[in-house]
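Pasting the structures in now, so scroll down.
Any read-out appearing in this document is the output of simple, stated calculations on the displayed coordinates, not a laboratory observation. This structure is a prediction, so every number in the text was calculated from the model and none was measured.
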Structure 1
Amino acid sequence: MTPKAARRTVRIAMNGVTGRMGYRQHLVRSLLALREEGGLDLGDGTVLWPEPVLVGRREPALRAIAERHGLAHWSTDLDAVLADDTVEIYFDAQVTSARQESLAKAIAAGKHVYTEKPTSTGLSGALELARLARDAGIKHGVVQDKLFLPGLLKLKRLVDGGFFGRILSVRGEFGYWVFEGDWQSAQRPSWNYRAEDGGGIVVDMFPHWEYVLHELFGRVTSVQALATTHVPQRWDEGGKPYDATADDAAYGIFQLEGGAVAQINSSWAVRVHRDELVEFQVDGTEGSAVAGLRTCRAQHRAATPKPVWNPDLPATESFREQWQEVPDNTAFDNGFKAQWELFLRHVALDTPYRWDLLAGARGVQLAELGLRSSAEGRRIEVPEIAL
């Protein structure tokens, strides 16, 4: 008979769970999903049991979430939670403008930290957090969820298997129409469209593009971007009009180490004519692939057709049908949950973990340089950063 595994509880302060991402992806679909599975099996006879401690400013919202999910611990006093020695990990999913101060407090209190991105509103702040964490000797991680999406995992399989040969280019399309809020309610909080509150699509999405490009294809060595505000007026959650001072679209060209070029369009003012909300097309000397959130299709060099441009005749080929579906070959879990599991193992077992605050700082750097590129109308080199 297999002996029953010992259960080790890890208490996690979760700041920002009243927001959509913090609640749905990190609390419900990650930590509570782990609890529903009986905890995280560490493989050494121990099961790690996550115990969330909900933190936020809105007491009624915290209480409602706690009651809905049978959670006993919540607080509006972050300092008191951080002073509790039984809390081992601090997680942050607040608005960007509040993140750096709270993370610094958690590091000073000796907590391991795991956080949404961007880690700060500027590179200097992001690097300072990485230095504080290094000097404190705590474990630290930054959410880089898109690396764990089924579509990009399949794409990485192709890259690692040498399918593309020499990679020439990456083309990315991301975005959807975010309603202005007047005749239909917006799908995103209004602060996302106010620069003074830390909003903007460059600040939000360029950190994603940095780690996707870095991990799959190579470090970004230069950026040329055009950021703009296509929709200048929106309506907030109370139906009140406001000026949209943050960029809602960005068009970026990124030079990658090794010579490949990436071009990624990001927009909250575009209507979707794609199979998925984000798609990346990768072209190489030996083959090409198109990956989305869940699917990935490929076309090898030997199976590439020979289109001929003729504007006088209708196309006789169905180009989409000439691509082959990349098989799953495995079961894919929720990407946020998968990264949470890796971070919890890192804390409990000291297993390797590279998505740390320095990696998060690279994303902040790219956003900062992207905005400067747009303001100055020129291509800007992206230097390597280190502590």
Structure 2
Amino acid sequence: MKSKLSIHNKSDKPDNIVLKENQIIERCLEIEGQLPDFMRDFFLYLKNGVALSTRLAYLEDILFFCKYLVKESSLSQADTIKTISIEEFNKINAKDINRFLGDYCSRYTMENSEYIKVMENHNRALARKKSSLSVLFKFLFRDEIIEKNITDGFNPIRLPKPQPDAIKRLEIDEVAKMLEIVETGEAFTDKEKVYWEKTKLRDKAIIVLFVTYGLRVSELQQLNISSFNFNRGDFKIYRKRGKEVLMPLNKTCEKVIKEYIIKERPTEAALDEINKDALFLSLQNKRMTIRAIRNLVKKYTAMALGTSRDYGYSPHKLRATAATSLIQQGFSIYDVQNLLDHDNVTTTQLYAAHKKDVKREIVKNFEWIEEE
């Protein structure tokens, strides 16, 4: 039986961020315990050299590859992943990796006692697996654990160039429609309105934060009451790679958050220690999960678009909505890049290129034959 986890936190990070990071670290250690011992220095390299989420992603991909070596290929005679030898890894060549990525990874099956699931990976997922293996094999070569650097022989994986016209986001009038639905509940059935009445202020605050700041879903899910300093007019978020960022509050966001906290959110007395600081709570008085937030956004965007719930948009599409709306309002791409935390300004430029009905306007104003 596991002991109850307590947090002794002397950092500036809130407890929920520390707890989340600890869960990722524990998962990393669990995977490392399954992998061969000759990778131990590689684990140390990941621990000190890459972001925590990247470390986990690499380890999951490498574990998947090692499972393939043991169960699906003739490249290893080991009975378990742990007993894969250096000699067997040293015999792996670029052609073996290309077959793993191009043949096995593109489509494989996962079985349990109840069902067989067919797994299909697109090029973006294959490129990530290739990247993970490239980092591993380069490290093993650098540390003279294997004799050759085989990564130059890995086949390229072509990723489609993002097209501005393919960016899914809401138009400004659709955002207005969505906010109206959140406010009035007009699109809900009588049964759904019972639930909506209990969460409408929470839902409104979530939607407004998404379309104003283009937050990532994890950034919003981690927000606490203590994240907000209403006297100074700002709030703190934790971005990728552990970056702490202060975001300014506008009047709309301040109003909807205060309204939710004062009129709808349970008091601290009704909450347990781990959830009393969490901003957005479920009806069970627990911090909302990322999945619950995704479902909420999908529901409201589907109503705004006039489509079925299955075709609603994800929170990331509201991030695209915020970016496009800001650029259409005349803000520079560099200001929008800074607000949304894009690593590269070319990402932001995609939203700048996507102007409403631009193709229609071009063709409309380029007539070869004048009307009589």
Structure 3
Amino acid sequence: MTTTTTHPTTTTHTATAPDGAVAATTAAGTAQPLLRPADFGDFQLPNRVVMAPTTRARAAGPGLVPTDLHAVHYGQRAGAGLIVAEGTWVSERAIGFVHVPGIYHEAQIAGWRQVTDVVHALGGRIVLQLWHTGAASHPAHLGGALPGGPSAVNPHERSFTATGFQDTVTPREMSRAEIATTVADFRTAAENARRAGFDGVEIGALGSFLIAQFLNPRLNLRTDAYGTDRAGRRRLLLEIIDAVAEPWDGRRVGVRLSPYWTSGDTFTADAETLAAYDELVAELNDRPVAYLHLRGPETAGAGGTPDFAAFARYRRRFDGPFIANLGFDRDSGNALVEEGGADAVSYARHFIANPDLVTRFALDRELAAGDPSTYYTGDARGYVDYPVSA
């Protein structure tokens, strides 16, 4: 929905964080690179331990509105250098996963305002990831309508619906008018996020979802300005970046990419894909991007070490702050930051089970393990009941 254009002033919050994180960080000094402050331009991070966005399916009530549980969950984790809140729908047309909150109507904005107020009161910084599933959605989410995608090609993914996972279907090819509407939806979502008190937004251009579909030559068979070649396939993302940046002062828009994503028969990290992302990442330097958040390749087995070279490929092509993600623990995260391979490292699984993750890193305490059976259950269990370390 269209909203007013009067915005609150956005400030960077640096007050004392919860759970002893600041005290623990001070005690540890700068011995750990992850605990050093980071200058992200308009974001000043007290440490480099970023909370990655994690879909937790807790907006189970009417209207996909964030609840008190969301406020508690994110408040517990406000010791992170930066919180990237879960992927959030930019419109009803974007929906592709059950019980995920949106940012497209007033009740959702009010629900998210409760979250940001708690995080800021506890000294944290929080941005909102903007999400659109595109062809990876399912008619079950869309009142029986076909989802839209770059072309009428089934991505062969699975969509989590109210009755469980269902295989995707062949989508409609989005018209030029629908593409323009989608860009406008992202802009309105960014404006709504600012009204909700977020410090910025992150564009979710990763995985098997809409923007990544447009970047994919196996799914994007268009012959117009949004297809044809690499430049055409990245046009949607670049237009979204420009639109999402409009409501913000300074650089408050991050971009999350996953060039190494491999899924089914349509997403593969082959030489052509990686080369296309080389060009895209370099072009981000000409856009108002606050940081690049890059998901690396899957690690080899349990306890595998992240491939530092995979991150270096894109780190050297992007001039701004760089966040690395996937498969890191405390030691590998410290090592990557120490060698200059990233400015910060994001953690998802570890933050789920360890709300005081920064403190545990600072004091070298054992990490708790999460319970995957509670990841999408919709209640407090496995969401706000993980204890801090004694």
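Looking across 1, 2, 3, the calculation of Cα extents along the principal axes in Å, for residues 70-205 alone that yields 67, 42, 26 traces back to 2.
Given a computed value of 0.92 for Cα Rg over 2.2 N^0.38 Å, which structure among 1, 2, 3 does it belong to? Computed on structure 3.
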